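Some structures are shown below for you to check.
Just so you know, all these numbers are worked out from the coordinates, no wet-lab data involved. All of these numbers come straight from a predicted model, not from anything done at the bench. Cβ atoms are built from the backbone, for glycine too; each structure is taken alone.
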Structure I
Amino acid sequence: MIRLLKIELNKIIYNRTIWIILGLYIVLFAPVAIGFDNILKTFAAANARHQQPGMSELIQQGFSVFNFPGIWHNMAYLASWFKLLLALIIITIVTNEYSYKTLRQNIIDGLSKWEIIWAKELVILAFSIISVILLVILTLVLGNSQNNVSVFKGSSILFVYFFTLILYFNLAYFLSSWLKKSGFVFGILILYTVIIENVAAAQLSANISGFLPLHLIGYMIPNPMSKIVGQNPESDFSILNIGIGVFYIALFIVLNFLLLKKGHAGKQ
């Protein structure tokens, strides 16, 4: 396992593109969160003036995205939109191996197909951990503790966030292995994230559409800002959703293996 991780780290450390993307991820997260908080405060105040239910109470309570314990859910939801940047790193790593033929060379050098896949899973695991650590740091720095509420209350959603990252990154990994061209893969991933799955879901019943990958992620980390209009969104990290998520992860891993088994690494 350590040997596989060293191989992947050597590909990452000297790749300037990956460092630029990671830098953007780190630099943009906090300003976007602060800007989002200001927008929501303005929206809540405007609705309070129009006597929308629950608005005046929110304003009186000093509504903010950064109030504990809700900040954990709020920040996890905001961070979930930045996962596209980290997915771009996964895409870059995988597609570069096809462009520079390093994947084929690794196979020639004796790495098994499963070792190649597990090496990428270690990268996915590493970037998921990095994202969670960054989320914890920003939450503790930006958070406002009120009424002696423990700063760690509500932090269990970190496990949910970590799980959804593993699922999403494996989707990006599969698309990268299948399509091979980084720009094309990233475009397809954006289209799938924003349009394709939503169009597919509109053609299906609510019971079935909820099992689609991104809808599943949406149930696990729902939009917490809907509480502004009187709703009470809660994370649905049920055994069923976990099982479906594990199924998708396993499916993407198996599909990657089948691509390698059929000689996909040698095709351009």
Structure II
Amino acid sequence: MSASLTFMKLGGSLITDKRESQHFQADTMRRAAEEIRRALEAQPDLRLVIGHGSGSFGHVAAEKYGTAQGVHSPEEWRGFAEVATVARRLDSLVVETLFESGLPIWSIPPSASARCENGKIIAMDTHSVSAALDHGIVPVVYGDVALDSRRGGTIISTETIFFYLATRLHPGRIMLLGEVEGVYDGNGEVIPHITPENFEDFSSALGGSHGTDVTGGMASKVRDMVVLAEQWQGLEIRIFGGNTPGQIESALLRKSFPGTLISAETW
């Protein structure tokens, strides 16, 4: 496990308005990009993979065609292509913003190499991501479409991509940023720490997400991350909000520890 390697997801709820089709939160993205740049300048040995959700771009189109459930008819394949196009449209906006902030960015579309079986990634190129990190470049991946041996086609979320990459690149940290300040319990309070042991105590309180989300919302994200934490001892996963100025930078530099921690260890 590489303690210096961090995966960071900029959630669709953060960089888009998921209640309005193809609405990019440009100001929020610019601020996030600046904070990431400052963190990397302050800590040059920090290695970072950035992922982002599809928000009101990919999710709206995917819900219209039911892409996540399968792609078989000519109309569904046209929908598959539409989802891919709008997801890439958002990626272009994200990458351009990161590049304009001064970051060395390389967008690597997951759909170019990912193959799935019943929604699970069974193969995807990781060499490009590894090479980018080795040469001081920040690779960017995103929620995308993928071919699927059972479903024909499907959707792969950023968390699903992170899960696959994590089992091969072994990051020390995964950060999932959204519009909320963490994982909330039934009383609306942020849960400070979730482990495999206490996950079931909170699972009934976990809802979906605001707006359209075809990949399962918060409950699915937390469940996947608990499984990943259980597999890799020492991995720290943190879910927190990205709207508080300075919070992204301070979290990357370990000056603050916001939101909800998911780990196998009971601390």
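Couple of notes before you dig in:
- Read-out mean count of other Cβ atoms within 10 Å over residues 119-126, computed value 15.8, structure in I, II: II
- Comparing Kirkwood radius over Cα pairs in Å across structures I, II, the highest figure is found for I.
- Each of structures I, II was scored by mean count of other Cβ atoms within 10 Å over residues 7-14; the highest score is held by II.
- helix-only ellipticity at 222 nm (-39500 (n - 2.57) for each DSSP H run of 4 or more, over all residues; to 500) from the coordinates reads -12000; which among I, II: II
- Per distance in nm of label points 7 Å out along Cα→Cβ at positions 159 and 191, the highest-valued of structures I, II: I
- Origin of the value 23.6, where mean count of other Cβ atoms within 10 Å over residues 71-78 was derived from one of I, II: I
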